[in-house]
Structure I
Amino acid sequence: MLGDIQSKRLLYIKGVLLLLTGVLASVILLIRSPSILNALLICIATWGFCRAYYFVFYVIEHYADRGYKFAGLGSFLRYAWKRGGTGKR
């Protein structure tokens, strides 16, 4: 497995590439099917995914279970599976 990115420059490059990926995908969708409804749905989906990401990596770690540190979405899925929805570890 690869380790964490240590370079601040690479972290910013990664962030910009992720942003460009989302913008490019949205633009392609709107070019293929231009409408206000599609633009609105893209915005709503983006907002929803951002809030879910925030929930997984901030809310749970800082409010629901301060003892657990997430390393990625796979880590969160293992954490959620182990808890089984009972609220206990």
Structure II
Amino acid sequence: MHFIAVLVPQRGGGWRAHFPDFPGCRAEGSHVEIAIANASRAATNLIAELHGKSMSVPAPRSFEDVRADDAWAAERSVDWTTAVVSLVPINVSG
């Protein structure tokens, strides 16, 4: 399964990846590709934790829904003119 990650360039260099569908789940990397790989691992670990607590995994939102969520973007200082959006593969099996 794939989930949207929004990657935001950091002032000191590197990238931070945020998952709109997983509040609080984020990862960083020195390059976009590394941030995406780290984000995939972080989200996979979070999903394993959800499964361990018998909690359900949220359904992925569409790009349109994520882009329209101004509150989410503002809380994370997302500047859509510099952000990169990626579909990140995540293992959701228990």
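Please treat every number below as a calculation from the coordinates, not as lab data. These figures come from a predicted structure and were not determined experimentally. Cβ atoms are built from the backbone, for glycine too; each structure is taken alone.
What the table below lists for this structure:
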{"quantity": "Which entry (I, II) yields the derived value -10500 for helix-only ellipticity at 222 nm (-39500 (n - 2.57) for each DSSP H run of 4 or more, over all residues; to 500)", "calculated": "II"}
{"quantity": "Winner on distance in nm of label points 7 Å out along Cα→Cβ at positions 7 and 79 once structures I, II are ranked, highest first", "calculated": "I"}
{"quantity": "Which of I, II leads on FRET efficiency 1/(1 + (r/R0)^6) of positions 39 and 63 (r between Cβ atoms, R0 = 41 Å, to 0.05), largest value", "calculated": "II"}
{"quantity": "Of the structures I, II, the one that 46, 13, 6 was derived from, the read-out being Cα extents along the principal axes in Å, for residues 31-70 alone", "calculated": "I"}
{"quantity": "Source structure (of I, II) for Rg and Dmax of the Cα atoms in Å, computed value 17.0, 47", "calculated": "I"}
